[in-house]
Structure 1
Amino acid sequence: MKLELLPSELTAAKPILKQINQAGFQAYFVGGCVRDIILEKPIHDVDIASSAYPEEIKKIFKKTVDTGIQHGTVMVLDHGEGYEITTFRTESTYTDFRRPDQVTFVRSLSEDLKRRDFTINAFALDEDGQVIDYFDGLTDLANRQIRAVGLAKERFTEDALRMMRALRFAAQLDFQIEDQTLAALVELGPNLAKIAVERIRVEFEKMLQGLAAGSALKILVEAGLLPYLPGETGLMTEADVLRVANQLERKQPQSEQVVWALYLGQQGFDGPTLQAQLRQWKLSKEVMQAVLAVGPLLANVNQIDRWAIYEHNAHVKTLLETLTIMGVDQSVTERIQKTYDSLPIYSMKDLALSGGDLIAAGLAQPGPDLGVALKKMEQAVVLGQVDNTKEALTTLVEEQTHGNS
């Protein structure tokens, strides 16, 4: 197969391949970027592999950076762009199920591609646009299936994360997982427990944002992988996860916040339990804050009132997107959106009268009483009991002050 028209990202990098080839070595575009070109999808990374060893690459190009030289990777700087060139290599055993014990540089493209995870990721593309496909990946693309390169058990034993990658690609591409590859995934699922939480989380998030996230999540459950995911075993039941899977067939999350609001936030966990689950997945502070804010609201949709929307207005987008995927009646989401849009303020800082103003007017003294006054003003404005003007707020505080005296 020959590609006549290459995307601009690869066209810009072609001089790199040409220069390596002219020096007497081989160089190819490899991996996911080739797959995505064939599928006419956007290119995310330009990966280049070469028969030249790192020191040889550094002699060919004037500007290079050792980004991972122990693994054969050197970055070439060209016209303001950086291109990582990785030497063809073979890998030894993986005693920790994630990294090769030893890397050996080789001159053979086929030997390098043998170590790749799936046939659809084992393509090479030369500078003339010729696709090199040693493992029948083009047939697998046509059949819309994920198949391991060589023996699936060997690939998954080398790096157990490849099982999560199989599910992620199945979700993103809406592909099936080939029978022998799926059988190996079921058999070796327990090895996921040996993989770092952060690596699993990245693949899991990408999976749940994929076009076929629902079917991929069902495969995960049916394959028995749930007990080997992060989080307290048994807290999320298969029924809980399958409910999420069914919801994902309706629509898929567009952000990590929605992924976790949907997966954990809607389960009705109390605050401490939900926080513990989020921490076990090692989520960012930003994501945790969003899920902890919307979680209680998702569990009690009919009790989402004006004050709740105001209190969590920073996370309304996450709330609305999650509710939509959950299949909540459109009238509910429209009500929430309308309430949000009509809020007179979005934080205490928006009040027309500040704490400094209250002190200057002699209406409050620094300390707890000032905080109480500000809170009452905030609530009154949000609930529509008083206009957000200096005059109206001054009158409100004066009435409350006189009422308490």
Structure 2
Amino acid sequence: MSCCDAPGLMPIEQALEQMLSAVEPIQTTLTLSLPDALGFVLAEDLLSPIHVPPFANSAMDGYAVRREDLTHFDTLPVAGKSFAGQPFEGNWPAGTCVRIMTGAKIPDGCDAVEMQENTQVSDEGVRFAKRELKAGNNIRPIGDDIKQNDLVLAQGTRLTARDIPMIASLGISQVKVVRKPKVAFFSTGDELVPVGNALSEGQIYDSNRYAIKPLIEKFGCEAIDLGIVPDCPETLKATFERAQQQADVVVTSGGVSVGEADYTKDILAELGEIGFWKLAMKPGKPFAFGSLDNAWFCGLPGNPVSAMLTMYVLVQPLLAKLGGHSAWQAPESIPAITHSAFRKMPGRTDYQRAIYRIENGQFVVESTGNQSSGAFRSMSLANCYVVLERERGRVEVGETVQIQLFSPALY
């Protein structure tokens, strides 16, 4: 008997373990120019080829001095200037100072910089209000930020807008990255109509693809939209075959609930293997995982909230591992006090849409209202999930619950 036929529901943790143990990271790598590498995952450790900064420089606009000179004089003539990109290179006589700007190279022999606000310029030179300066005052030493051969970013890091300029500061113009996973997706069902068309009796708009595509892209993958597929076995099979030729993962929405046409399950049995179908999760109980000949398969529920949640909780970590994103982490759970009741029956881990805020240093949370798996407005209003444990029942006002703040993938 397979896990699909076993009585009861599979815990989320077991499902994730099974999914993640099945897949291996993509081995194909690309060498991309730095501007094109945003959102890709590093295929190797990135070591700094240089010190940053590559020379000692001034942290302030002011005057470079030898502290020894200030023990004898409070006013020093200016011997020259050191600007960013135009360092002082002349002879620096004893008993003088050098005008210096922020980021400019420190002249040889300088052991302190005094900010200009603490000085007064006269015909005799620069008068220093303080004659005792600490060694290294306002000097950024060589390698102050990054030292040569330091590990800057580890393999498995997904490059962000914060990382790209840092890499540029090292003089690196190209990076080796993992090819992005390709995810083909489509919705199934005769009742679905493309957005913009008129609805006939019994029809609804296909909103799920509008959730799935941005999530795939936010997860750092390439999305391949195959549209709406009707409940026709021949068309569905042909779409699966086309999808697995184009993608690493095939994602569908609809067709996996009890009572729905079993076309998806039958075709998967013919083209591959089904991993599981029913999870101890709400919403999102009808979820399928398996493999085709050339791709992995994730079958999402048809209800919009369920489809988005299962993408977020289950498909996201799968794609992270497939894409080599070893630095990926699941959202952190934070305790919060309820300001509204939350209805729940024991038996499934429940992800309820909610709004959190901070009052007097404490996280508090209240429901967005209708928690039906088809009520997407409550998802649009939310900024977090309240994650209620599998065996927990109804939650009253004032109880402590665990919340997960929405990650950037949902913004």
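Every number in this text was worked out from the coordinates using simple rules, so none of it is lab data. Because the structure is predicted, anything quoted here is derived from the model rather than measured. Cβ atoms are built from the backbone, for glycine too; each structure is taken alone.
Descriptive notes on the structure:
- Relative contact order in percent (Cα under 8 Å, 6 or more apart) from the coordinates reads 9; which among 1, 2: 1
- Test item: distance in nm of label points 7 Å out along Cα→Cβ at positions 70 and 238 calculated as 8.2, pick one of 1, 2: 2
- Of the structures 1, 2, the one that -5000 was derived from, the read-out being helix-only ellipticity at 222 nm (-39500 (n - 2.57) for each DSSP H run of 4 or more, over all residues; to 500): 2
- Structure (1, 2) behind the derived value 2.0 of distance in nm of label points 7 Å out along Cα→Cβ at positions 302 and 318: 2
- Origin of the derived value 26, 20, 9 (semi-axes √(5λ) of the Cα gyration tensor in Å, for residues 246-341 alone; candidates 1, 2): 2
- If distance in nm of label points 7 Å out along Cα→Cβ at positions 86 and 270 is computed and equals 4.7, the structure in 1, 2: 1
- Among 1, 2, structure where Rg and Dmax of the Cα atoms in Å as derived comes to 28.0, 92: 1
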